[in-house]
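So, here's a batch of structures to check.
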Structure P
Amino acid sequence: MSYEAFFRRKFADFLRENFRSPEHIAVCFGVTARQAQNWLDETSGPRGHIVAKAMTDPSMAASAMRHLGG
C-alpha cells in the first residue's frame, strides 16, 4: 500500500469516528458533500489545510492526532 493510500484510509477512519454523514463533514470543512463522500470512500484525500484544521480545532484535535499523528 502506498503512503498516499495509507493516509486516505487513516483520514477516512478519523471521519467515520467523528462525523455522522458526508453532509456533516462538508459543513465542518467547507467542502461539498460529494468531496466528503470521496474521502470516506478513500478515492481522494484532503488537502493540507483540511488536515491542519482537523489537527488544530479543539473539538477534533485529540481524535485527529490519534488517527493521523502516528
Structure Q
Amino acid sequence: MGVSKSTVHRWLQLKQIRRHSNAIKPLLCEPGKLKRLKFCLEHISPLSIPTNPTFHDFYDHIHIDEKWCI
C-alpha cells in the first residue's frame, strides 16, 4: 500500500479501512485429488466391500496442518 504500519493501524481504528480475507479457496490439482482419493480408499474396511462398504473408525487418528510440522 505504500504507507507505514502505524498509518494502517490508525485507519483501522478510525474505521476508514476494514480487514478483508478472501473466502474463495483454491481448487485441488489432479495429483492432490488422486492423493485424497487414495487416502479414502485405504481406509475402507475390506470385509465390508462385498455388501455395504464402511470406513475404519478414526478415533485414534490426529490430523494436523503441514505448516505446523517442523
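All of the numbers you see were taken from the coordinates with simple rules; none came from a lab. Values in this document were obtained by computation on a predicted structure and should not be read as measured data. Cβ atoms are built from the backbone, for glycine too; each structure is taken alone.
In terms of mean count of other Cβ atoms within 10 Å over residues 30-37, the structure with the greatest value among P, Q is P. Starting from the value -0.35, -1.01: which structure in P, Q was log10 I(q)/I(0) by the Debye sum over Cα atoms at q = 0.14, 0.23 Å⁻¹ calculated from? Here the read-out was taken from P.
Determine which structure produced the value 2.8 for distance in nm of label points 7 Å out along Cα→Cβ at positions 38 and 54, calculated from the coordinates; the candidates are P, Q. Answer for the origin of the read-out: Q. State the single structure among P, Q that was used to calculate distance in nm of label points 7 Å out along Cα→Cβ at positions 6 and 62, giving 4.3. Label of the source structure: Q.
Structures P, Q were shown, and helix-only ellipticity at 222 nm (-39500 (n - 2.57) for each DSSP H run of 4 or more, over all residues; to 500) at -9500 was computed from Q.
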